[in-house]
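*Asks:* Next up: the structures, one after another.
Throughout, read-outs are computed from the coordinates displayed, never taken from laboratory work. From a predicted model like this one, the values you see are computed outputs, not experimental measurements. Cβ atoms are built from the backbone, for glycine too; each structure is taken alone.
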Structure I
Amino acid sequence: MIIAEPLFYAAAIPAVLLYGIAKGGFAAPLAILGVPLMALVISPIQAAAILLPILCIQDLISIYNYRGKFHLENLKILIPAATTGIVAGFLWFKYLSDDHIRIFLGLMAIIFVLNYWLVGDDYKKTEVSLKKGAIWGSVSGFTSFGIHAGGLPFSIYMLPQKLDHRIYVGTSALFFGVINFIKLFPYYYLDQLVIENILTATILLPFAPLGFFIGYYLTHRIEAESFYSITYFCLMIIGIKLLYDGLAGM
């Protein structure tokens, strides 16, 4: 059976569109809204499971459209590190309750917003680093496993390198494409890729390419900065709500 509640789709459709817009290269921080938004109406674990097949399709679209535009030296460091993080995430998340994950989600969202408000994009240019790449790649794999929120640690490592925007987006597409397909195996093992979640993901699937092409269009025509203030404000509100709900439920 699929999920039929209208409230679910009121949260899920914007979440899928936001992931697609971010994967299209526009306003990447939008993506972290996805699972927290859906976690307001369903279990965070189920929200992540429904989104995973959709993200895999979006990744393929993104990889194709940004083909040839990636930074191989970074990927050689980040992907093995992220795989280690996924294993750690699998071992950790399977022992947590929904309320624990809501607390984790809320804290991640709040930290993400505070990082942007306090640091913003004022980064000093850096170079490829095995040590930093291994650390942030592992953290990205860990946070990506349970809540598809690997973008923050990935950005913390990659943004200071000040690569060409399209190289940055193409590297992100390949990185998250690989780790999202890797995540299919532990999700299956945890019985999250059940027929209900797959069918629900199929209903949402048409919004995946739509979101991507909106993001791809905006990437080539509009500065993303003007949209960030509202995005981060909304994320902070959702983070506080999830943190409150998680603490109240314990």
Structure II
Amino acid sequence: MNDVTLKLKPARRERLADVLYGQILEQIASGQMAEGAKLPSEAHICRDFQVSRPVVREALMRLQADGLVVSRQGIGTFVKSRPSDKLTSLAASAEIASYLRAFEPRLALETECAGLAAMRRTKAQLNQIGEALSALEGAFARGETGWEEDFAFHHAVAEAAGNELFPRLLEDLREILSGSMRMALGLTRQGSDDRRRRVLEEHRKIYSAISGQNRDLARLYMRYHLTESRARITGSHGDL
């Protein structure tokens, strides 16, 4: 009998770190780990999760970057802030880390798109951005999440940048962006009226800067909007 060779792919370390990140975040969001609580040591997490120390360190490093935990030299890692307990009902805990990571390329890509759009946009492209903004406002008014309208707004800005590669890159990222937008806007829909107003105002400022052909302001407002969107997911603002 001939031996059969299995073609197996080893689990990616990044994926293991995502899963661990998600499980710790879920316990923080649910209140099982309160603000100020001390996390188990790296050695304990390694043993309980059955992963290597680099995986644990990567997950903890991401949690710290997201403002969820804080590390105190020689003492340990502590819960710093608690995101909404609704977060894990909007996305699988293992996916939340990858959705949050999507904001890094978005900051690089869309900040530049906004600046170029302010310089290059045509009247027709500005109208398209304005129509997408109106559609997003309408979705919010109807109590909908509005992620498709949000994607259309950002896609219209990319189109107005005057380089066909920008909207193509957004399309390539559409799957993960739709997940992060659903998550962020799902929290916004369930949040306060003030929170919804702030989200719309951020989009209006981007539109206004592009309309006024102010490159620096367009870049600034897009970066601010994406940074705020990420902060609203992790709860580092503490707003509802």
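*Asks:* Please state which of the structures I, II yields -22500 when helix-only ellipticity at 222 nm (-39500 (n - 2.57) for each DSSP H run of 4 or more, over all residues; to 500) is computed from it.
*Replies:* Answer for the origin of the read-out: II.
*Asks:* Using the calculated result 20.3, 75 for Rg and Dmax of the Cα atoms in Å, pick out the matching structure from I, II.
*Replies:* II
*Asks:* As an exercise: relative contact order in percent (Cα under 8 Å, 6 or more apart), calculated from one structure in I, II, equals 24. Which structure is it?
*Replies:* Derived from the structure labelled II.
*Asks:* Comparing distance in nm of label points 7 Å out along Cα→Cβ at positions 62 and 78 across I, II, which structure shows the greatest value?
*Replies:* Largest value of distance in nm of label points 7 Å out along Cα→Cβ at positions 62 and 78: II.
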